[in-house]
Structure P
Amino acid sequence: MKDIEELGVLVWFPTIALVIIIVLILRVHHYRLLRIYQNRNNVDKYIAIGSRNIVGQKEILFDRSNASAFYYAEDQTDIVRLGLNFLFGNMQVGKRRYLVMDDAFKGNNYRSYMLNETSVVPRL
């Protein structure tokens, strides 16, 4: 205990930084969608698999009319864009925001159809 009092800031600064990093990692994990499946019978319906707590998963049923993308961070610098995505995500389903990776889609036409950017149904 006496050593901690002597070191002062040299103990508290790394501890606070560690807590902030853990909170940011948990927030990104909470926003992240693991997988998105499109219904073959009704191409406007989707099932997304998201994170629940730390190790659990949850299913999110949604229609393409409920999904929208956020492009507010596209005109920013890389650091600002990363911070905005950490705080707000880049996709909204209903009233919840999520973080998706655009490069992880099978093709850009699947992503643009799901997010109501085009009305052309992608070939399944």
Structure Q
Amino acid sequence: MENIPKKHRMWINMAITWSPNMPPIALLAWLTGEWRMLALNCWYRAFVRESPRWLIHRGKIDEAADIMRIKFCRGKVAAEEIDGVILKEYELAHRADAKKRKYSLHHLFYSPKLAITTTVLAFS
């Protein structure tokens, strides 16, 4: 999801996780004839780490730095440089959070697109 532009994340997430996707997954398991591989893939997903960007936006700076050092840099980049990049991203995220408005329930139905999205999510 981190590689997808922000404006497309919502509908792609709905397409992936929406309940009508359950029958195709069952069909896929049946067609492959190997449900164990599907189960193994689901089990493996439990151990995949979160993206550093998501962790930074949640305030988990140390965990994001560890992942950056281990997974992405592999000793090729100085720890100070990684920390600088992470702190800069953290500051940008919190600056954006400070500018956010407060919303209430009726804001979910301000536009037709938002009303449709809200309704689909509520009844899926």
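Source structure of the calculated read-out (semi-axes √(5λ) of the Cα gyration tensor in Å, 32, 28, 10) within P, Q: Q.
Could you figure out which one of P, Q the value 1.3 for distance in nm of label points 7 Å out along Cα→Cβ at positions 22 and 38 was computed from? Only one of P, Q returns 1.3 for distance in nm of label points 7 Å out along Cα→Cβ at positions 22 and 38, namely Q.
Given a computed value of 0.15 for FRET efficiency 1/(1 + (r/R0)^6) of positions 6 and 62 (r between Cβ atoms, R0 = 41 Å, to 0.05), which structure among P, Q does it belong to? Considering all the candidates, the number was obtained from P.
Which structure, out of P, Q, was mean count of other Cβ atoms within 10 Å over residues 46-53 calculated from, if the result is 12.1? Only one of P, Q returns 12.1 for mean count of other Cβ atoms within 10 Å over residues 46-53, namely Q. In this comparison of P, Q, the computed figure -19500 for helix-only ellipticity at 222 nm (-39500 (n - 2.57) for each DSSP H run of 4 or more, over all residues; to 500) is attributed to Q.
Each value in this text was obtained by applying a stated rule to the coordinates, not by laboratory testing. The shown structure was predicted, so the numbers you read here are calculated from the model rather than taken from an experiment. Cβ atoms are built from the backbone, for glycine too; each structure is taken alone.
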